[in-house]
1. Match the computed value 67 of volume of the Cα convex hull per residue in Å³, for residues 22-61 alone to one of the structures P, Q, and report its label.
2. Taking relative contact order in percent (Cα under 8 Å, 6 or more apart) from the coordinates of each of P, Q, which one would give 23?
3. Taking mean projected area of the Cα convex hull in nm² as the quantity of interest, name the structure among P, Q where it is greatest.
4. Upon calculation of FRET efficiency 1/(1 + (r/R0)^6) of positions 70 and 190 (r between Cβ atoms, R0 = 41 Å, to 0.05) from the atomic coordinates, which of the structures P, Q produces 0.55?
Structure P
Amino acid sequence: MPRPMSEPLRLHYLAPGELPLEALEAVAARVLCDEEKARAARFVFSRDRVLFMAAHVLVRQLLSERTGQAAAQLRFEVGPHGKPELSQPGRTPALRFNLSHCDGLVACAVLDGHPVGVDVEHLDRRVAVESLAPRVLSGRELQGLEALGGEARRRRFLQLWTAKEAYVKALGDGLTLELRDLTVELDAASPAIVHAGADSATGPCQLSLWEPTPEHVMAAVVCAPEAPVVEMMPATIDAQ
């Protein structure tokens, strides 16, 4: 049984477009590892490169604050299902993190001892709802979607999709999870995810959903027996 939450879930977010590009590139050159720098350099479009740099600089700076290690000295490893994890031999409880970015927004969650997943989407994102919905939504979700039309229908689909992506990232087993087995309940007193498949080894999971800006939806899932206290925290990149 997962232990109760002992700290708030802090969700840090920032708009990379508001960062001075030269300052971001300078700090990225100092703190990112060679592999991260190579990945950043492979992006064709500057917008995508800026998103990547901002996300990975932010997570390194947040983890540096929590561990006391220099951001450039942090090392990461790949978990059993391919999810990045901080290399932290002997640290109990383990420090967990997850990050997400989309057009105009970067978000990162850091938490002690509990698996966490975060996902963000731009609400103006064009999606083929009619073709995608039957492949990723449960029967209950499809029924709710059919009652909506136009913009409300697309917006609800993006909310459901973002919640499911956060759940998959929290568990770290996206290759084996059937999204149609998950039902996101958005109209209840508190948002929730019901998993019709086998119980996860991580135990119960808690869903939180917000719109941090008028253009974005954000979901966070924590694998813990009780809903966390959530602190939304606008973030900055320390260029020093």
Structure Q
Amino acid sequence: MDEGVGSAEKRVDEVQDLVLNWAARYFPILRVLKRHITPGRSVLEIGSGSYGLAEFYHERFVGCDLHFPVPPRQPMLPVRCSATSLPFPDASFEAVVASDMLEHIPPKARRAVVSEAVRVARSVVIFGFPSGSPATALDQRLAADYRRLALPVPDWLEEHVLYPYPDQEVFSYGLQGWRIERLPNEHVRFHYWMARAEMYGFWNRVFNKMLRVAPGIVELALRIADGEPAYRQIFVLTREIG
């Protein structure tokens, strides 16, 4: 795998069904975007794969990845590139998003990804990724569950246990002029319950239906499920003015 890209090909969101896991990680990001930018402003998603924000975000945005296994979903504008060398000018996007991709990057390349994201952003950068020992222990337990049930371990989960998870230290270098806010996302017990349920097609169909019929209720429930110890941390980097 190219060290410079968190390819979403490896992630569970490269299936056609919309599952609860997507909503759990993208709904908080959408709330941050709504707080910081107005509709129609330029947005880049790094490591978007073929879907990314397009499941829930209906404004035009650029999605970049090494490759797109299936045709990218509208309204994404796909760009093939490496996350460590983005082919965009400085400050060319109002907001930059990287959801559940940094943990797939080898540790020595992560700061380069962060540096590139900050370079091309004007106002806000949003990173979300599993972090901390509770998240590590949970994914190890989940991988063991797949093996015990004689189910194939997903590629994204195999990669989750390949490298140590990133933490706030990845933002400790070269970010003068940026303020960092941390938001816990998904209590570990909730994430484990959700991940186990999504092993089975029946629950994927149930979650899909819920998200289509009552997204507001689902979002409220997911907000209640956030808290420490969290499986995922969302880091919001905003440019300081003056």
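1. Values: P: 56; Q: 67.
Source structure: Q.
2. Working: P: 26; Q: 23.
Here the read-out was taken from Q.
3. Numbers: P: 13.5; Q: 12.3.
Result for mean projected area of the Cα convex hull in nm² over P, Q: largest is P.
4. On the way: P: 0.55; Q: 0.90.
Attributed to the structure labelled P.
Every read-out reported here was derived from the displayed coordinates using simple, explicitly stated rules and does not represent laboratory data. All values reported here derive from a predicted model rather than from experimental measurement. Cβ atoms are built from the backbone, for glycine too; each structure is taken alone.
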